[in-house]
Structure 1
Amino acid sequence: MDCSKILLKHYNGLAWICGEIYESLKWNDTTTPKPTPEHIESLWNELLKGEVREERNKLLNESDFRVLPDHFNTNKEAWMSYRQQLRDFPAVWTEGTPFPTPPE
């Protein structure tokens, strides 16, 4: 987990110094309490899920033409199934889970 990436996104403008891990966090801000390791981990998981959704959306956009009514495709059902797997992917995703494989 890149702690500084989370802090830059959610605590930008506050007084802190951090490397990549929570243990390196020096909280110098007096207006906001130091976030807990659990909160940072929760924010990290949200960030990863957002990145997964972005990649999923890109893959859906790249495969849009495969299921259009005016596109000749002998494997349209397989593409429709793949696209449904992509739409469902964020709900079943855990870190390290690969994206569905597109049909040939």
Structure 2
Amino acid sequence: MKILLDECLPLDFRLSFPGHEAHTAEWAGLKSKKNGELLRAAELAGYEALLTVDHGISHQSPADRRIAIILLHSPTNQLEHLQRLASAIERRLKTIQPGEVAIIS
């Protein structure tokens, strides 16, 4: 699966998903894009899932989207906290559908 990590996530978090094509927003040229604009650009670039801690993004008509959103609840956005969620994210990536919003905590 082609996964986009929102810019609020650490660069090395992409390494937590070796079976997927995971990129940061900066690497994908999508840095500084906000919510709806980010989702549109990510879809056009072929991303199937967005990982983020920005809970405001889920209000951007996700059901009309081709990209799934995984919202992460974590004490911080530091790598050591996020890595604890990696196996749950990996499991959810196997079943998530386009336009769906999933919360992982």
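Annotations
- Origin of the value -17000, where helix-only ellipticity at 222 nm (-39500 (n - 2.57) for each DSSP H run of 4 or more, over all residues; to 500) was derived from one of 1, 2: 1
- Among 1, 2, which structure scores highest (criterion: relative contact order in percent (Cα under 8 Å, 6 or more apart)): 2
- Among 1, 2, structure where Rg and Dmax of the Cα atoms in Å, for residues 3-42 alone as derived comes to 9.0, 23: 1
- With respect to FRET efficiency 1/(1 + (r/R0)^6) of positions 51 and 75 (r between Cβ atoms, R0 = 25 Å, to 0.05), the largest value across structures 1, 2 is given by 2.
- Among candidates 1, 2, the computation of Cα extents along the principal axes in Å that gave 63, 22, 18 used structure 1.
No value in this document is a laboratory result; all are computed from the given coordinates. Just so it is clear, the model here is predicted, and its values are computed rather than measured. Cβ atoms are built from the backbone, for glycine too; each structure is taken alone.
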